[in-house]
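Right after this note come the structures.
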Structure 1
Amino acid sequence: MNRRIVICLLSFVLCSLSFGQKMVYLERAEHLNFDQERIADAQILKGNVVFRHEEAWMYCDSAYFYEKTNSLDAFGHVRFVQGDTLAGFADKLFYDGNTKIARMRQNVRLVHGRADENQTIVTTDTLNYNRTEGVAYYFSGGEVKDSLNTLVSIQGNYRPKTNQAIFSREVHLTNPNFVLTSDTLWYNTETRVTDIVSPTVIVYEEETTIYSDDGWYNTDSEQSMLLNRSRVVHNDGKTMTGDTIYYDKRIGFGRVLGRMEMCDSAQHATLYGEYGEMWEEGSRGYATDSALMVDWSDTAHLAYIHADTLFTEELHYEDSALMDSTYYRVKGYYGVRVFRDDVQMVCDSMVYLGSDSTIHLYMDPISWSDNQQFSSDSMIVFIVNGTVEHTLGIGNAFCVMHDSLDVFNQMSGKELTAYLTDGEVHTVDMSGNARTIYYPKEEDGGYVGLNTTQSSFIRSYIEEQAIQRMRFTKETTGVLYPLDQVPEGADRLEGFFWEEESRPTDPMDVFRKIDRMIK
């Protein structure tokens, strides 16, 4: 070896010993020169140059080594190695042994992990690695890629020790199943979990889109916890919104806590509640704790349905043309209350069937329309084009029309049918041992008396919320009493009741708790 090189190396060793382990060591070089005029205080090294600083090794084709400042500039096929799991590659490297900061430039790749394991690769043109803090960061555009995801952003940093990466500005994550975009995102390359810390959109093409600005998303299992009024939107028109959403995309399941909204634009219905769950298969879901369904299929008459628990699902059937069709079914259990501006209802439980647009009410149902109250053992409400067409009451049927003060026109029987047009009752049919108590009027509006009838069938024609005329079968019997000669108790049919206090009066009144004596 050249005597000059030997002297320089000996001088370097003595100097290194004086500074301890923090000094950068030159381990190897094929050529060493000096050029004080061009590069003062620098050792010019060429050919398979190798440096060592503590546990880090640096390789290059050529370098400038600044012994006084304990730093170096490396060029050509630069390789930076720390331990057996971290390696950096670049065209240039600027390393400061005092601050332990490696600045890699041009065609930079930082590889973390063994080749036979899940590796994380950072690719950029400008990368700084702070060995003291254990963080690599880029600031002019870069990419982080593991075996599952590829993330690009303008700025980013990565901590190999914790596998944690932070991205900001135009963040774009690409997964085989979805694409995520955000302004700021935290990501762990080991767990594959993203921490959502800013407005973020996750798109499953032609399936689902997730909107959130707080929470986490596991890109491997596709499970997530979404906070702060996040939304899950499906391309078939279903949307799930809530304060907290647990969502499992792989199995198509969502659980919502706090101000839940499940909207189905195809069915024109929205389900609300403080807690609910949803299964994409069969479009099944339920809401409880302040559960409410709003049916907006008829924008002129919105329907508000409340129950302790509301269930929804989509069912398949074969129609009359032997075609596979689907329909919507809603079930409400306990304390059902329904408000429409044309009809109001209460019962213990209900079922809505979209196949024929009927609402089935069970356990002492009552419905109201204007000044009329209808009750029976069970009831079916038929809806056509979003409006109530007629109501069928089966078993212990009763119709009460409040005329004035304590005057009630009444009909009872085994079955009743009330027909409506534009939200107003115009005809009521009562059959099966039909009985009536009716107050006919003079032309000036005064009462003629009290008329009682009994027949197998009675039809009442109603205009402006008053009975205009009635039609009976031939076998009808009856008595007309003058008002001052009405026998005691003759003004009430057996089973009469007027439950106006239970009637929902507006959309929010459906939540009012009432004590009903279920028969």
Structure 2
Amino acid sequence: MAEVGDTVALPEQPEADAATPARRDVLRNPWAAAMVAFGGIALAACDFTSAAYDRNVHLLRRLSFGPTTSDLGRLRAIGESAWLAEQFAPATLDHTAINAKLAALPALSMNVAQLDAAYPVGSGGPGWQLQFASLLRAALSPAQIHERMVEFWNDHFNIYFEDRRHQILKIVEDREVIRPHALGRFSDLLVASAQSPAMLLYLDNYISTAGAINENYGRELLELHTLGVDGGYTEADVVAVSRLLTGWTIERSTWTFSFRPGLHDPSPLTIMGWTRPTTGTPLSHGVQFLQWLAMRPATARFVSQKIARRFVADEPDAGLVTAMANTWLANGSAIEPVLRTMISHPAFTASAGKKYRRPSDYAAFVVRALGSTMAPPSTPADLAQLSDAFRQLNQMPFEWDAPNGYPDTESAWLSTGGDLARWNLVGSIVTNRMPLFATDLTPLAAGLAGRTAPEIYSAISTALVREQTTAGGRNILNKQLMWTNELRPTVAQITAALPTIAIASLVAADAQYR
């Protein structure tokens, strides 16, 4: 396989702008309201919508990529307990529709040899298919909790599309490592990740040998994958871990995991109280250590905190993290019980509407809210248009070049440029200016004939963002449409106004949060 190949274009890395206050109130401040024109539609970032707390809506906002009418109806019909049981058994759900769309992305089902042959150097690489599949699955998969956790683990065990080799190996890893273990035991996922050729290549453990150890993977294993930077390990522990995992490499003929005893350092060693056994094989020693590491209290707390940060709050409640970590340790690092503990905790309820949507999260939410259909790119121009949209959002999947994965806090994403990119994306999808998405707004008009303008606004915003328009939102739309609160628009007027109302609802301040 070639050492270097072509890659898709990279987005700029998101940076917190010190000059941009990273708070929700900025979006709502009428004195600093940001006005943007898209196709003649003037939009104000203000307090546009509002709603009382709804447990079902909150569950879908956090555990899915956004509440759709059908998902909300299903949850209300069968109840939270039954819905969670369905979601935690993703294989039992009907994947027929999403699988039909994924079939148009052949790279997703290929092995390394097939990918190498089908996408030679100079072809641009197959990585774009996994990138598009990530959005497709987020928006359309029935297994929403599973897709949420796949996204989380792909960030936690981040691998950057540095070149063609990384694209090929990551496609296989996503299919064979991340997806099968996303709702399983962290200990199994950790071992699978450590033996993944994609990870072995990305963090250089494939070249780590006795007498010439490479510490990249050993360091990130402790700092990013398990214990955290404050996990109580030392530099000597990093070296010892790296020695323990020497000889874990890639079989060059097949590009699969291989353990080569001749490259391994079999010397006795102790790591944070764990001592290499005197029985068993050197390979089994590494596996045993990883399983031991997965069950350290520091690991349980560090990863639980990251999960809570993704699903609950930028600064998770300490009691919540402790409860999740305790569940982790009591259940052998099984993820489902940890998530259930999180969902049932008061801090989860108290966080409703306060978690800022990351750009990719927002894009999937918009597609789901509008009921838009998606088709894989059929021309280079289609792919370029999608890449450009995500480049402006600053979150192209698998293109964060540091091993810590895309950031997960509001301060990393909230900026004037980021908001403008979101608004432009919504405008393009609503008005069908992006060929990969097809949006039909006519279902939003059902039952609106004869109703007043405020009733129409709230019906549409409720369908899209599960909140009614506020008095401020009604004033903005009335000015834009030249309607009044007393007006009962004609069917033709309603049809013409649908894009304006839809865009305004989806770019409103509250729509940026879940």
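A few comments on the model shown:
- Which entry (1, 2) yields the derived value -1000 for helix-only ellipticity at 222 nm (-39500 (n - 2.57) for each DSSP H run of 4 or more, over all residues; to 500): 1
- Among 1, 2, structure where mean count of other Cβ atoms within 10 Å over residues 166-173 as derived comes to 18.8: 1
- When distance in nm of label points 7 Å out along Cα→Cβ at positions 62 and 230 is computed across structures 1, 2, the figure 5.4 traces back to 1.
- Test item: relative contact order in percent (Cα under 8 Å, 6 or more apart) calculated as 22, pick one of 1, 2: 2
- Among 1, 2, structure where Cα Rg over 2.2 N^0.38 Å as derived comes to 1.70: 1
- Ranked by mean count of other Cβ atoms within 10 Å over residues 278-285, structures 1, 2 are topped by 1, which has the highest value.
- When FRET efficiency 1/(1 + (r/R0)^6) of positions 158 and 502 (r between Cβ atoms, R0 = 41 Å, to 0.05) is computed for each of 1, 2, the largest belongs to: 2
Values in this text are rule-based calculations from the coordinates and carry no lab data. Keep in mind the model is a prediction, meaning the values are calculated, not measured. Cβ atoms are built from the backbone, for glycine too; each structure is taken alone.
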